[in-house]
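Following are the structures in question.
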Structure I
Amino acid sequence: MPARFRHFAINADDVPRAKRFYETVLGWTFTPWGPPGFYQTRSAGDGFLGALQGRRELIAGQRTNALETSFGVADLAATIAAVEAQGGRIIMPRVRIEGVGDLIYFEDTEGNVLGAMQYDPGVFEEGGGA
């Protein structure tokens with residue numbers, strides 16, 4: 001089953017300012033979710049989850065200066081094996097996000113950082129997963 005683009009995170013130095021910006025410019029609505037200063041949007045399109053969060057050093061000590069993207073996969077263990085077999089590397093090992101799924105971040109052969117998430121059943125209306 002092909003991976004599906006499922007999640008993006010907007011990292012912000014000033015979360016309230018960024019929230020106002022995206023609500024006004026794109027017409028999105030945000031709901032508080034998770035830790036303080038973390039918001040979720042489902043306004044970006046069917047089958048997408050978006051996050052707005054404080055900027056952080058997330059992956060391998062690199063400052064997050066771009067959108068974080070994650071792809072939904074049916075089998076995270078198989079994805080990890082494929083990344084490594086094809087010359088990529090896992091830069092954030094598997095972590096569990098309760099009620100959402102299991103997540104990794106990896107670097108592809110060109111130095112791009114991407115996420116892969118095995119979503120829990122029911123996260124998306126069509127049944128979760130990829």
Structure II
Amino acid sequence: MNDIFKKRETNFLIQLLGLSALIFSIHYYLIFHFAKEVILFFPLWHIYAFHIITVIIIYTLINYRASIGKTEVFNAFILGMLLKMILTIVFLLPWILSKPEQKGVDLANFFIPYFIFLSFEVFSVVKILQK
């Protein structure tokens with residue numbers, strides 16, 4: 001591996017773990033204090049593990065392609081987003097098939113962090129694309 005790849009990957013992982021810890025803490029605090037009685041279909045740690053893993057996979061793929069000199073990084077990013085959407089449907093399929101009673105809380109628990117992680121991922125990939 002070259003040094004550029006390692007440096008970008010390390011910086012990205014540190015930022016991702018910091019962001020994850022921050023929003024997980026806020027999310028857990030809000031659920032604990034304002035929705036104790038709500039029974040969630042997916043535990044919060046499942047949701048965050050899914051988001052962290054998918055973001056790491058997509059960013060690592062793009063970072064690797066950019067570090068070896070490939071110029072079609074944008075195509076890899078679009079393919080990664082398509083894969084992420086498919087994995088999201090697969091992840092949510094048990095919830096969808098169970099005909100949940102409380103749709104709003106479970107959807108918000110999944111998609112608010114989803115869009116925060118997606119924004120962070122896009123911001124990080126744009127930094128690679130600018131170079």
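What to note about this one:
- Computing helix-only ellipticity at 222 nm (-39500 (n - 2.57) for each DSSP H run of 4 or more, over all residues; to 500) across structures I, II gives -5000 for structure I.
- Each of I, II could give distance in nm of label points 7 Å out along Cα→Cβ at positions 64 and 88, but the derived value 2.4 comes from II.
- For 12, 43, 35, 10, 0 (P(r) over Cα pairs in 10 Å bins from 0, in percent, calculated) the corresponding structure among I, II: I
- Origin of the derived value 13.0 (mean count of other Cβ atoms within 10 Å over residues 32-39; candidates I, II): I
- Here P(r) over Cα pairs in 10 Å bins from 0, in percent, for residues 56-119 alone was derived from just one of the structures I, II, and that gives 22, 57, 21, 0; the source is I.
- Each of the structures I, II was assessed by relative contact order in percent (Cα under 8 Å, 6 or more apart); the largest value belongs to II.
Each value in this text was obtained by applying a stated rule to the coordinates, not by laboratory testing. From a predicted model like this one, the values you see are computed outputs, not experimental measurements. Cβ atoms are built from the backbone, for glycine too; each structure is taken alone.
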